[in-house]
Structure I
Amino acid sequence: MLVACTHDPQTREHDEFLDRLSASAGPPAACIKQLTSMLCVWPPAFVDPVRALAAEGWLDIDGPLSPTNVAQVRGDYALASTQAGGLLLATGTAGGHRPIFVARPSPTSLVASTRLSALLRLLPAQSDLDLDFIAASIAHIAGYPASKTPYRNIQRLPIGEAWLVCPGRGDLRLSTFRPLTVPELRVGPQERAVLFREALTSSVRRATRGTDRVAVAVSGGLDSSSVFSIAHWLADAGDLPASPLGLAFDFNAPALGDDRSYWHSLAEHLKVNIEGITPHQASKLLRAQLVLDAMPCRPATTALSVTLARRALEKGASVVLSGVGGDDVVNGQLALFGALARKGRLRTATCGLLEIRGLYYMGQIARLRYLALSSVGPFVPSIVKRAAWRHRANEIYPWAGPRLRSYLSEVASTGISVPRPSLEDGPAERYRKLLAMPIFRFIHLIRNQEEIASGIIRRDPFLDDEFLRFVATLPGLALMQGGFLRGLLRESMHGLLPERVRLRENKGYVAYAIMQMVAAAGGGRAIADLADVRMLADLRLVEPRCFRKQFEQVLRDPLRIGLGGFWPTIAAEAFMREHAGGSTNPD
């Protein structure tokens, strides 16, 4: 039996199909044709996946899709294609990656879905939990294991792979990595800024392809403001059918971390309205967003993001764009100053790091300390790095139980290091390191959960694979052009953004939004029942007394300690109770 199903966040046909499938008796051959029409590409389309991809200009192959040419598919998609004796499953690279979950109820049967909760409904019995995944969902610094899910008998496609799954005959795992073969971009600063804007504009254009109206989650920060301004420019040029909707989180914060004045300036500059979404509005979803699509949902901001996305859907948008990934991709690598120092250019490295703007969170002494550490970093033995990582984990999770400590120790032993940038890197190596960024260890699952909860697709232009490939062609220090973090982005946005946004050096204090959302939901009592972490304690993942003590300290002073760091554990406890058949709602 071969069954493949997927979730389209914009329709309800999926659940109706599952009901038909669950009620069907005998061989599922009659269902397969119905199901094949529901295999998705992104944007979702209930048509033949190859034809849809070709129509969007993403597929450049001769003949039918096959294991030999699947790596040529580009874009933001998930697809399945029946092959001789099996099913070919593939999904995009970088920001175009969409989770595909795979289970094998028996040696001769297969279920695949982009919605985990749907897949669970098709399995004959309740699935056992994978405690390594639960530990990873608590220990957010480790990232999710590449191919695991919360369930031992369900896998997911890792980024950069396609699977030809053949029940009863084994699977073939295929790499979808496309090496970057173009040379480094060697042009002057002005031309580089022009080309950068063109590349980001192309990424936004791809993200809006096929949509009637797009919304942008605007924070007032440089990244999301750039996406919104470009989308507005595209609409003015006739490349979008309607002007983009602007939506922003509207919360009180101290002056330096208050986003509101920045997105107000942006709205005034573009002569548009940006609608605010308040923590009070999001508080209504606080408990419901702890577990999404049969998984713990660990970001404390999910209720805010889902509330914003639902509002976008209400206003007629079919896609939400964000500035997610801007910090990771175009910020610039401070470790390159250490590389300069190792080359004997200590004065240049020191002056460059001390004078760079936008590094508001690091004082002069801290910058010198960072330069010293990054200069000697490559010479530090691995055993010392692993010990330092364990020490940091123990500081972050003092309430970790034996099983969580064991998992963190195992992660430290197998390696969690981020690839170190080098001045000698060429485009090919820089591209590989971009794909290995920590954000790709968790962003896809979280985005998928938020899409299912909101009913609308989200795309992140800064994580677009073609944009990453362009960024990889830039010389290492080029992103900090003009002595600014994200300096090249700032220069490329000249004229599109108001100057106070373009040259903004700080960021919004989202911790205030989380605190106000929790307060609006009833304060600490809104989640206090989960803080006993009794089910996680039974699994030896968390020491309950220690966690409760730390949690009470957070409630007394949420800004100093930070509630967001405790949220993954609260979400994991809520998930465990839901899995056990209990309610996660205190009422």
Structure II
Amino acid sequence: MTELERLRHSCAHVMAAAIAKLWPDAQFAAGPAVENGFYYDVELSHRITPEDFPKIEAEMKALTKANAPFERVIVSRAEAQKLAETGRLGANTERNVPSKFKLNLLNDIPEGEEISCYRSGEFLDLCAGPHVMRTGNIRAFKLTTVASAYYKGDERNPQLQRIYGTAFPNKTGLDAYFTMLEEAKKRDHRKLGAEMGLYVMDTEYVGPGLPLWLPKGAAIIEELEKLAKETEFAAGYVRVKTPHLAKEKMYLTSGHLPYYADAMFPPMELKEDAGGNEVVERYYMKAMNCPHHHRIFAAEQRSYRDLPLRLAEYGCQYRYEKSGELFGLMRVRSLNMNDAHIYCAPEQFATEFNAVNEMYLKYFKIFGLEKYVMRFSTSSPEGLGKKYVNEPELWKQTEDMVREVLKANKINFVEVPNEAAFYGPKIDVQVWSAIGREFTIATNQVDFAVPKRFGLTYRDKDNTDKTPLCIHRAPLGTHERFIGFLIEHYAGNFPLWLAPQQVSVLTIGEDAAVVEFARGIVNELRAAMVRVDADYGSDKINGKVQRAEQAKVHTMLVVGPRDVQAGAVSVRVHGKGNQGVKPRAEVIANILQAIRERWTESTQSSSSKSA
């Protein structure tokens, strides 16, 4: 737990103590620190609303001003049981009803494991900790929202009120966070995506979480795929294509069934004729590409000379996200992943894994991502055979290999135990947008288990068959999540190469010579595959420019009679205004170069200055 998480977890206890003081009948469940703050789940006859937040915060301020210590109290199971039965846990005093959720949580603690409570002032709670030293260490906090949540996330359990808040070490950090949130509202990809005409969600006919990409959104997809294909071709990848579904046997072999069944769409049962006998086959929509790629590896005999084999595909996948978890493009049911699987010998692993990391860094530079961190997720001994494949030696070997590569190449990473994939350690790539908002955009995983399940082998130099390691990687994540991130990162103001509408040619008046000159520019740009449109109408130029600005067209080329005579155009860039009159040939050459070299705005600015 980080220092910030410790602070926020402690603030959750202070919030619970304040609520318990205002409404003593409150029954508390769990109150963890989460990504952007904390929450506490509570069952309460009073329905808490944002209008209650000021009085809860006032009680919290009184508790922090009291500067009570957070005291850790070790208790026996019998003592903890008694405290819960007398209503003392999650409360400021004993009550005539038991702390029912604490009783249930107590049963989840394995026999023999240490049981601890934390006391801060009058409030006592079942908790493993850790906490800050005193309530006075909590100086800057704010309650944010209230929602409903089933106890332990199970809809068969009682529905509780989930009170969210956040806390920072000081008021400066707190103010900066809420400033960022206000800016994030303006950049919300759902809002901008609709305004820019990038995609729609047709829940009536198509279904929730199944985006329809409109022409402008599809243009961004085409650019991302082009970037990926060029980069992967240069790195020695070969492209494959796989179907959108597979037999049940595929996922039983991979291990995704039954463990991943809840995240997959229900199976389709098809009656097929097998030599005169009717057989019912079960098919599943593809929720991941890796099993299909494993079967491609298995389709031919492989030698050590074939390795590393890098199979790449922008594969379409379908995952059954619960309706309450769907969120714009960030959580969807249909997703297109920048996927690839690298099959390699153990001695090739370090080189291949580092090459993937280098690809990430290249992409970060292209998209102007300056702040990032790799979350290196490992297994846990107690999870082997349950949550993870029961191969302790291979876990240690591959985790050590990943750790060594990250350290040797000075990659910024944090290690997180007990969050690996079931088949091997993984890296989740966290990036920060231009306004400092954190996103998870990609993943990089090591798989030592599933190739063995599929019987994948290669003939080694010593003439023996060996199982390859498999690296799962998706540097650009999915189209859906990555474009959602880019919309918010750029606030819809995409760099020229990525902009849905790259150029608009706008005429001053309808003079035939002016229109002919403008058409010539349009035709030249279209011949070079530039996304260009034109407005040759009689509207005043200010209105044309305003419409292009509202549509977030990146570059506007204004053409009038004087420009025709000079063989020039007036250049405007979205959000930057008039860039001056420049020769037509120079402007077109700069546009083509900026697109070809995928200039960022800073690259384009420096190029313009040097010109």
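A few comments on the model shown:
- When FRET efficiency 1/(1 + (r/R0)^6) of positions 93 and 197 (r between Cβ atoms, R0 = 30 Å, to 0.05) is computed for each of I, II, the one that comes out at 0.00 is II.
- Taking distance in nm of label points 7 Å out along Cα→Cβ at positions 349 and 565 as the criterion, the highest value among I, II goes to II.
- If Rg and Dmax of the Cα atoms in Å, for residues 373-516 alone is computed and equals 23.2, 79, the structure in I, II: II
- Calculated for structures I, II, percent of Cα pairs over 36 Å apart is largest in II.
- Top of I, II by relative contact order in percent (Cα under 8 Å, 6 or more apart), largest first: I
- Per distance in nm of label points 7 Å out along Cα→Cβ at positions 165 and 189, the highest-valued of structures I, II: I
- Test item: distance in nm of label points 7 Å out along Cα→Cβ at positions 269 and 285 calculated as 2.0, pick one of I, II: II
We did not get these values from a lab; they are worked out from the coordinates using the rules stated. Source: prediction; values computed, not measured. Cβ atoms are built from the backbone, for glycine too; each structure is taken alone.
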